[in-house]
Each structure stands twice: as C-alpha cells, then as structure tokens.
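Following this line, the structures themselves.
Every number in this text was worked out from the coordinates using simple rules, so none of it is lab data. Quick caveat, the model's predicted, so the values are computed rather than measured.
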Structure I
C-alpha cells in the first residue's frame, strides 16, 4: 500500500527541526514524506530542502488553515493511504506497521488513529485524541483517556484495536479514495473539529473509524494555537455547533441544537465565574457566527446512509460536572 505522510506546516521551522527527524528515521520504505506548507513567511521550506532532501514539498498559495491546507495539498499527492500528521508530533519505532496492517485486512475501515500520548509528560494521554474519540448525545467530543480537561495515565488500558467515533487530526490516517469521495475536509471550519465532521460523514457512508493502540505517537498540543487562546475557544464552540447542525440525525435535531445552545450559555457563565470573561465573549461570538452560518450548514445535511445510534453516554457534561466522573471507564 502506497502511503503518503503529509505534515501541514505554517511558520513551523522550529517544530520541523525538532520533530521531522523522528518521522524520517522511523519511516517505512512504502511511505513518502511530504511537507505541505501553508504560505509560511519563515525559513521552513529552505530548512527542509537543506536538511531533509528526501522530503517532498508542496507549497500552498495561502494559509487556508487545517481544512483547506490539506485539501489543497492532497490534490497533488497520489497514494492509497494519507497520514495527516501535525508538525508537533514525535513518532516511535514501528508506528506505521500496525495501522497499515489493519487497512490491509479490513477494507471497510477508512480512518485510523494511533495512541496519542503527551509529549510533555509521556506517561499521560494527550488532549487532542488520547485513546480514540467519541461524541455524546449533545455532540460534545471526548476521548478514551481524556474527558474534558482530565487526562488519564497510560497504564496499557487502551492498547487495543477498537472502533471509535472520531480520530484525532493530530495523526489522522485515511484511505485516499474515501477522502476524495467525501470531498475532503469542510473548509468552512478553517481549523478545529473538521476531523470529527469528516469521521461522521465517513460513517454515514458505511465505513468504520478505528483506533490502533499498538501504534504510539507523542503530541505537544497547542503548538499552533494555545488552549488559553480565546480564538481556540471560539473555533471549538462554533465548529462543534455547526457539526451538530450538519450531521445529527433528524429525530434528534431540534432537541440537540436547542440543548447545546443552553449548555454553551452555561459554559459562558462558568468562564465568567472563573474570571475569564474573554472566553465568555468568545462563546458569544461563536454563537453569532453559528446563527450566521446556520442555513449554510443545514443545507449541507445529507440523508444518513447509516443510522448512528447514540448508544455510548447520554451526557458527558452531566456525568463530568454533575456526578464527578473524570475517567472514561466511569462513564455510563
């Protein structure tokens, strides 16, 4: 299987200097490494050309964010499998083989993520994807190994291969034919949660999303946009709402959308009590953007090819904040 490892870069020379060596050193003969540059103004491209001549470079004409950046770059790459990996990820020996083996054995598996651990504390799961992602009844994302801001220690509890609902964009494997069949990422997201939308659409077409815990990578997280950045809050709240509008089954639609608006309002009040009013304002702006884009995203809805059953956990918000359940194994 021909594999393309594609690193999206924007002014990330220092990150490439730190993390590209592990990807090159632990590469497979069947995989080609690409740096897809989002119109960087630093010395990223020259650095790669000088120090890693085997790495191919694709230069996008603008910084279209994660979604458009990958959509533009992948038009120029022919491969069976795309591995979309952040520039702040360190890979480990034999990280590719277990994932590619699953692709070879399971034709219906379209998307896979490895185990994501925290580069800053390699005993802990990392926020962006941990042991594989899910959504609750209200469309709130969470992970095995990470519920809201609580991160579990990796004790081998997620060394399995299992079906999940969404795979992390930090290290995201996808069959190229499925990627192009679905039109890639939705560029209206710019960044954050576009991978959840793509995973949701992929499952609506009858494909599976999986987690392979025998492959491990370490993710810094927040290297491009820090967790404390209000713009990140804005994108997360806005894009999560738009994902709900675009993908939630019809029978749940009104209930989920109205519930989310109320719950987001409660989150905004919580930020005020925590003396973080700038994040409250970010949620307000996210809602205005949501109203502006509502009909655009509503018109993107497609008839579901496969009914997604909310058979995981009805409300992670209630279980986490109301009942104090901080670990994945405690959720009901």
Structure II
C-alpha cells in the first residue's frame, strides 16, 4: 500500500484485514497457571523460563518448556513505600519489563492513578531469578520516571518540565553500541525514548525525550501503549499495542509494528507511513486457534532462543468472560524483513 493511500492513518490508522492465525497456534498449555496474566514479560535464566505479569504485587511464573507454567509468587510483598508516597492510590505493580544487564536482572515496573496519567516508573534489581537461591532478593531502586498532571484537577495531561508523557509501560533496551535506553509511554504524549545512565540506570544527564510513535487524540479509539524494541535484519523494530485493552466484545486491542535504521527513529510501517503520524502495521489481532477464539491480543514482548523469535502477549477468551491468558506464538520474518506470526511452523 503506498503511503499516499494511508493519509487516513493520521486520523484513524490504516485499516487492514484481521489475521487468521490457525497455522500459528499459541503453544501454551492453558490448563496450567496461565491466567489471569496481563502484560507478560518473559526471560530465561539457566534452564528455567520466567514470566512476569501485572498484578497486585508483581506475580511471576516459571516453566521448563514454555508450555506448562506454575505460579511462583510475587516480586513484592507490598506496594513500595516510595510509590505509595508519590501516588497514594497506587494499588498494583504493572507492565513489568525483565532483562539481564551487567550481571544483574532488572525489573522495570509502573503504577498509576487509574484512568489518569498520574504515574510513576520504578526499578528493582536481583542477582538471580530462582526463588530457591540463597542470593535471591529484589532490591528496589525506587523512582526512575514520574509523570504529574500539569494542572490541578486535570489528571489526563501530564509529564514534567521537559515534555508531555505518561510514565508507564517502560521497556529497557540496549542499542548496537551497548547504550541503554528506556522506551515508554502511551496515548498522552505518545511513545517516547530516553537515554539512561549506564551505571545508575537513572535518566542520563542532558537527556532528551524523543517521540517515536503517537496517534491522533480525537479519533474514536486513540490508545497507543506497551512499546517493545528488538533489533533484527539491520533495523530496530518497535512493537506497540493499539486501542483499548478492556472493552469486552468491543475490544480492538492489537499489536502493531514499525521499523527504523536508528533506535531513536524515525520509525515507519510497511506502507512507509511514519509512526509519529499514526502509522503501524498489524502483527496480530483477534485470532482463532486450537484453544478457541481470542480477543484483546496485545501488550507483547519478544523472546528469542536458538535463532527463533517468539511473540509473548496476553489474549482474552470471550467464552470465559474475557479472562486473560498467556499466549506464546512463533514470530517469523518475511522476505522483506517484516515480522509475522502467520506463517507455517
């Protein structure tokens, strides 16, 4: 599709047909502890897969094969005191992002005042992910980024003295030079990236907030969130979730993607339309596979092992009152180096 045909992306986004992913099913055994799981983030440590989910205190799960899962517990025993001080109504540990960096495991997380951009991102660090290891201890590092309302009583327009943004859905990423970045944000201010100090993991000195993707706020469903970056085939790929996650039968939550030659962008979709003007090529939408119908497929991360990429996301089953389950699907790459979950296994 030529970019000229996608002018509507500025207003509504490019319409694309729904995907039929029967030939690329979810590999997870839904009879094990895979629900309720929201905003999953997965990593492998030694010979165990660990998965972290939004929940009251940061629930996490383990598996030996990515198929059968068991609940291990939670990262926190309570909401961190610094978070309660900043946002007294904070009642969850949301959008976890797990990675290994400089000999330690980093877990970025967020909480916020519901239905507002009054939010905060924090970081906790561990030497191991195995709860049975004597060195297992999450050491909270406190606040990394805060978005506060600009005007008293108006809690849907936030940021700080440098930019407008929502301090949620943080994802830690190292570029090809090893430089650490945090990509984050949502509808208010769009998806942004900011450099981190490689030692403290706080915002780097003289940092800038760079907008990677955004959508027009006046369309019916302007939501954009859950950014995740991977580097493949000479490009940086930015995955995002579009639309409201939780409207039951009206939910249009889906994963979209764009790519760039530099981590800071600009990012474009398949049609050549920029992500900062509403672009984004569809990766996965409502699907039907061996486990039945799924809706609300979104908030993904990408897990790689032995040369195979996997799309890790949550999805909801309409037949079970829209209960959220873990989904893991093979992610392949087309000849033109665009990702797809709808190719043969």
Structure III
C-alpha cells in the first residue's frame, strides 16, 4: 500500500468546458481510519455528465463541490484498512469516494460488490450502479412505460441512454435512439436491438424522427436538451411522458440557454414533462439491482464500459471525452498501479 494519496481538487469554477486551470493536483498521506471508519484503495472512477453541474455554485439537487475540495465522483475499490465492524480488509466496495487514490469512509452510502470475470468492477459503475438505477427508475417510474409504446431516447449510445433503450425493448416497445455518428448508431441497432437510430450529426432529425416514429412518441427520454428536445416535443402523442434526465448540450454553455419553444405541445397533447434525480429512489435501489442483475445474467441486457487506463491526474482530460461525444457506453477511468 502506497503512503501517498494523489488527489484532484476543484481550483476554480469553470466557464464553458472545464480546462486544466480548473483542477488542482495535490498529494497527501494515506489516511489512517478512525474508529468506525475504513480506507478504500480506489481502482475505478466513474465519469458522468452530472459532474459538470456539481462544479457550479448555486442551488441544485446536491451541494456544489466547493473550491479546494476533492472532486466528487462515484468510484469503486478495495478496503485496505478498517476499524469498521461491517467492512473488512479485502472487501470490494463502491461509493462516492472522489477523484483520488485512497478514500476514508464511515460506510454511509457505500455498497459491497462482488465482481467476477463475467461481471467486472466497472459494470458496478454502469448497469449495476447509478447508471442502471437512473435508466430503470427514469423509464419505469417517471416515464410510466407501458408495453407496446414507442420510446425515443437521446444520447442513446451513452451510459444511461443505451440502457434505457434496452429496458424499453424488454417491455416490448418500439425504440428509436438518437446518437452521434454511424458507429454509435450501428451499435445501438445491431447489438442492442433498437428498432431505429438517428444520427443527429448527419441527418435532419425532425424528418428522420417523423419517419422512425410515424404514429408519434409515447415516451421521450431526454439526456441532451436543446434543439433535440424541441424537435421531440413536436412528435409526442396524447398522454405522452417526457422524462428529463439530463441536458448535456447545455452544460458548458457560457450564456443562459433558451427554454424549449415547443412546450405548448404538452398542453395540446395533454402530456407531461418531468425531471427526476435518481437519489429520490434510494429506498428502492435493491429492487432495481435485482432486476438488472437478472436481465444481465440472462443475456437480455448488455453493459458496455468505455474504460480508459491512467492515473487520477488524467481525470480532467478523460472527463472532456463526455462533452465531445467521444465515449460509447459508460466512461470509466481505471487507475493503473
């Protein structure tokens, strides 16, 4: 076990894309766990679009990361020292440990995981982690999905979007994914079973969506916001549900983005648009976890992790891949030792 803990801290609040000036790289001694606490050697760090919002000051669903704090991140690793009765050395765990090599924890919000050769650690940060929980509750509870409906999902080749589409197919729905680039579009149709894919970089999305969902859209699961959301609103059916999960197209905007122009479609179609945060469903994570693990074991659900090997010092560069649309599936930084 190393005696040094390398960390990435927020040095300043970003304007636009978070460049290298936003990060402070520090080194501290690896902590010794106090009574009722344990230390985790982190091996995998989850990279999520929500991180961009956590850097901003102001009211949100969680407090912002403060200047000088270790950057917040979901992560997984092995317990290497423990004074906690429920966590032993050698346990593999996941939790909000931050962007650092080692983290001390009191166990709150920490889950024990059991990675195998078939289900590696990174899958517990993807389909079997918050990504899967977000897709599950966003589609089934907020989206109130019914069998046989037409579902459209944006960011369809991303971590959440790719799972949403698969879950909708499990329920016998027609699924249309909106993604960027021919490779991503081919992946969601050929491997994940989506019925149609729209390449927003190369196609007229409004025209393509009309062709792919000629009878309209029952559930639109939105991960990107902006123009794509506006187009989707023109295609919703009576009683449709628009699920607001994210708005990655606006996260790095330097001016306040305009709201949707076509929101009156909600009135005309007696539809609803609702945002949600996965933490609202914390009491039901076990339910979703059992369902997702079962579908994964049966081969009816697939998890793809875009794993980048590096150190915590690479975090800032890897994070930018999200906002450039360079990842397919769940983006994870695996720490080399």
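Looking at structures I, II, III, which one was log10 I(q)/I(0) by the Debye sum over Cα atoms at q = 0.08 Å⁻¹, for residues 62-229 alone calculated from, given that it came out as -0.33?
Value -0.33 for log10 I(q)/I(0) by the Debye sum over Cα atoms at q = 0.08 Å⁻¹, for residues 62-229 alone corresponds to III out of I, II, III.
Assign the value -6000, calculated as helix-only ellipticity at 222 nm (-39500 (n - 2.57) for each DSSP H run of 4 or more, over all residues; to 500), to the correct structure from I, II, III. Can you show the working numbers first?
Values: I: -11500; II: -500; III: -6000.
Traced to structure III.
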